[in-house]
Structure 1
Amino acid sequence: LSQHSGSFNKYSKRNYCLFCGKPVTKISRHLTNIHSDRIEVAVAFQYPPNSKERRKIWQKLTNDGNFKHNKDVLKTGEGKLAVRGRTKTSSKATDFVHCIYCHGLYGKKLIHLHLRKCKENVKTEDDSHGTPRRVVSHCALLTKNCEGISEEFKNLIGVMVYDNVTETVMENQIILQYGEQMFKKYINHPKQHEYARQNLRHVARLLLEAQKSTPMKSFEDFFKPSNFKLVVSAVKVVGQYDRYNIPSLALKLGYHLQKICNIVQHNAKSIGDTKVVESCKIFLSMYDKKWTKYVSSLALKNIKDMQKKRANKVPSAQDVKHLYYHLETAHHAAEKKLRENLCSENFVALARAVLARTILFNRRLPGEVASISLETFESRIRSDVCDDMDVSVSQMERKLCGLFSRVTIKGKCGRVVPIILKPSFESSIEFLVSVREKCGILSNNPYVFPRQQSLTAQRGSSCIQFHVKECGAENPSVLMVVKLRRHFAPLLQLLNLDDEEVKQV
C-alpha cells in the first residue's frame, strides 16, 4: 500500500467519488454533472457558486468519498490511498490516519495539529484526546475491523499510545475479544482500565515476539500441542529470561494464555472446528502439567530473590532528610512560580510536589492519596473524634486528626482511613483547585491531583520517584515508597511538624 505519488501538479491529484467510486481530478464538477440527483449533492445548489458553504459541502463529500475508498484499500491490501496532503516521497499506509471529524487522511505525526483546526471539529469545553501519540489511536480505530466490539471498549483502547503493539491490539480479533471480556469485568472500576490496557499490550507483545522468532503467526498456532515449547520460549523472551528481569510478566502471560485459549476454543466450537477445539483441550492439559516446571517455578524464585535483596536494603535517615527538605523547597518554589505565571507546566509541578508530600506525611498507599476526588476534598473535616477509623490508624495519626483537616477514604478491604492535610498542603490544594481550568485541566476530571488533558490522576509513586532523583540522596534506588512508609513514617510526620505542633502531639 502507498499513497498517490508522481508529479505535484494540482490537477494530477485524484479524489474518489462517494457514489460511484471513480477517481476524478475535479470532484465538484463530477458531482454536479453526474450525481446532481443525489440529496447530498443537491444541498450544495442552494448556495451561490464559490461560496464558503458550497465549498464546505464539496470538501465533506470529497473526504467521505476518499474515506470509503481508503477503507476498501486497507481491507483488501490493494490500491493506493488518497491523502489530503501528499508527501514528496512514497510512503507506507501505516504512516497515515484518518481524522475522526472530517475523515481526511493525514500523516500520523501531524494529525494532532490538524485536529485543533479541523472545521468539522465542534469544540466543547472538555474536548481533548490527550497527547499527540494518543490522538493517533483514536483516529486509527476508524478503519479497523471492530465488529462486535462495544463503543465503550473502543474508547478504552482509543487512548493507548499508538505504536506497533497498539496496532496489533486493534487488528487482532482474539485480542479484541479478550479485551472486551476484561472490560466487562472492570466496567464499573475505572481505575482498572489502565490495568486492562497494560494486559492487552502484554498479550500483543507476546504475539509479536512469536511472529518474529517462531513459525507461529496467530493465536490459533499457539495452541497446537506441537508448538507448546515455542510458546514457552516466546514467553521467556518477553519476560527477559536471563533471570526473568520481569518475572511477574512471565506469570501474567501464563494467565493470559489460559484465557485466550478458552476464547479460541469457544470460537472454534461456534463454527464446528473440532480439530482446533481438541488442540485447545490438549494445550490446557499440557499447561497444567508443564507450565510450572518451564516458567512459573523459576519466575517465582526470581521474585522471592528480588524481595530478599530489597528487604536487606533500608534507606538511611540522612537520605530521608534530603528528600524531605528537597520536597519542601520544591513545593514552595512551584507554588510561587504558579502564582506568578498560570500555566500547565507550573500547575503540574505544584500538583506533583504537594501529592508527594501528602503521601509521605500519611502512612497511606500512593494510589489512595492520588485518587482523592474534588468532592471528597470539599467535604474535609477537622475533628478529634476518630471512632469510625480502622484499627491500623496509629495513635499519632489520631492526634494529628485533631490538629489538622482530613479527608476520609476507603482503603484496602473497604476500611475507613484518614488523609491528613497540613495547612500548607490544604492551602496549596485549594489554590490548585481554583486555577485548574485556567491551566488546561479538563473540568470533568474528578481528581484533586489531575493529569493534563486526561480524566485520570497523577501517579503518586512516580511523583515521589521524580523528586528522589532530584534530591541528591546518596542511594536513591533504595528510597522507595514502601520502605519509607514501613521504616520512616513517624520520622517523616515529625519532620513536617513545627515545635508547637510537636508539643501538642
Structure 2
Amino acid sequence: MSFFILLFYSASAQKSPEKIYGELFEVVQMQEVFEDSKTFVDCIPIYDPDTILKNYYHEKKSPYFDLSKFVANHFLKPCTPSTDYLSDTAMTTKEHIEKLWPLLTRIPDTILNSSLIPLPFSYVVPGGRFREIYYWDSYFTMLGLQVSNDTALIQNMVSNFSFLIRHAGFVPNGNRTYYLSRSQPPFFSLMVELLAKQKSDTILNFYLQDLVKEYEFWMNGKDSINIHSNSYRRVVKLNRKQILNRYWDDLPEPRPESFREDMLLSLNTERQKEDLFRNIRAACESGWDFSSRWLDESQKLETIHTTDIIPVDLNCLLLHLEQAISKVYEYKGDKDKASYYQNLAKKRKRAIIKFCWNKKQKFFLDYDFVKQTNTPVKSLAAGFPLFFEVCNKKKARLVKDELLINFLNKGGLFTTLNKTAQQWDYSNGWAPLQYIVIKGLLNYGYTTEVTAIAQRWIGINDGVFKMTGKMLEKYNVKDPEIKGGGGEYPLQDGFGWTNGVYLKLFEMLCKKEEKKR
C-alpha cells in the first residue's frame, strides 16, 4: 500500500496536462489533432515534459513542421481494450454482461507521468472513452457486481474510493489529474452500505473516517458564510438559517478534457469567461453534463448557471450521508455524535421539502437560490426523494403520477421533458436514473408501475444488444431504433452502469416471477 501512496502523491503532485504543456497543449486541442479532446489529455508521454517542450519549440520553427506527426512521435495514444471485443448476439444480454466484466476491469495502476492517478486495487471502468474509474458510475456498476457475486471487486472499488478520500481529501470526478478540482454525486455512503450487506455491519465502522471526511468536503465553507454572502463553495445558506448544497468547481478555467469545446462556447457569449467555465465544470460535478436543468435558456448552453441551483438529488444524497454517519456512531455507542448527525439529517430533510417541493407543479424541482424560486425543469432527479424516502405517501403518489403520464415511453423514462441538444434531456434515458426511480417507487409500494418501467428498460437494452451487440451509455427511449444523442462526444458502449442496472433489474423481475409460481 505504501508504494501506491507514493505513486498517488507523485501523480497528484504532477500538474494537469494543460499546465505542463502550455502552448503545445492549446495548439493540439484547438487544431483538433485528435477528434476527441479527451484523447490528448489521456495520452502517455514517451519522454519527460521538458524534453517534449524543448523539441516542440525547436521543431515548430521549421516550415515543414507537422503537429500531428510531432504528437505521434512524443506521445502514446491511450488504449481502450473493450472496443476490440467481438460480441456474440446469440448470447443473452445477461451472459454478454458477465463476459464483459473482465474486459472493463483494470488492475492496480503503475503508469507514471500521464494524467492517470494510480489506484491500489482493481476497478471497473465505464468503457469507451472513459478509461478511468468514475465516482457515481461505480455505485451502479457495483449493483451488477453484487448480482454477479463479485464481492471482492466491490470491496476493491470501495477501498479505492477510501484511498482517494484519505489522500486527496475527497473522491474526485475520476482518477485523472485534470479531475482533482471537483467531485461527482456523493454515492460513497451507499457503496459502503452495499458492501456491508455483502459482508457485515462491522464494515461501516471501518469506513467511518472516510464518511466524515467526505461530508466535511461537501460542507467546507459552512462557517465562512456570513450576512454579506449566502454561499461559499458547495454550501448555501437559505433564509439565513437553513443549509443546503450545490455543485461547484474550484477552477474557473476551460476543462482540459474538453478544452476546444469550452473555448469555442466562450466566444458565443459576452458573459465573464471565468463564470462560464466554473458553471460548466460544476455541471460536470453533477454528472448531468449537460442538461437543461442547469440552463437559464434551455436551448443555449452558454446560459448555464449551475452554481445558482440547489439540486434536489445532491441534497438527498447528502441527507443519506448524514444518516449513515449517525448510524455508525450509534453502532459505536457514541450517542452524542449520532444525535448530532441525525439532527443535521432532520434539518436537511425539512429544507428539501421546503425548497424543492413545488405545490403548484406537484413535483420535486431544483431550487434557484439567486432567483429564490424553483427552476421550471421537471426531471428524473425527482426520483431521489422517493429513493431515500424523504417524502410522505401523498407526495410520492403525485410524483409517480407525473412520471407515468409524462416521462414513461416505449423504452423507459425520459431524463427531462425538454427537447434540447444536451444528452441529459428528452428523449434520452439513462440507466442510473431508471434505477433510482424504480427503487424509489418500490419504496412506496408501486410494484405494478415498477414492473412496467423495468420491463421497458430491460426490453430496450435487449433489443439494442441484439441489433448492435453492445450495451450503451444511454438510449433513446422514445424510439429504440434511434441511438441516444446529444452531448460533446459520440455514443459510448461498454457500459459499466448500464450493465450493473440491467443485472439488478433483471434479478428483480426474475424474483417477482418466482413469487407468482
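Read-outs throughout are calculated quantities, based only on the coordinates presented, and are distinct from any laboratory measurement. Being a predicted model, the structure only gives us computed values, none of them experimental. Cβ atoms are built from the backbone, for glycine too; each structure is taken alone.
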From the coordinates of one of 1, 2, P(r) over Cα pairs in 20 Å bins from 0, in percent came out at 18, 41, 33, 9, 0; that one is structure 1
Looking at relative contact order in percent (Cα under 8 Å, 6 or more apart), point out which structure of 1, 2 has the largest value.
-> 2
Out of 1, 2, which structure matches 5.0 when distance in nm of label points 7 Å out along Cα→Cβ at positions 71 and 247 is calculated?
-> 1
Can you tell which of 1, 2 yields 9.7 when mean projected area of the Cα convex hull in nm², for residues 55-198 alone is derived from it?
-> 1
Taking FRET efficiency 1/(1 + (r/R0)^6) of positions 119 and 367 (r between Cβ atoms, R0 = 35 Å, to 0.05) for each of 1, 2, which is largest?
-> 2
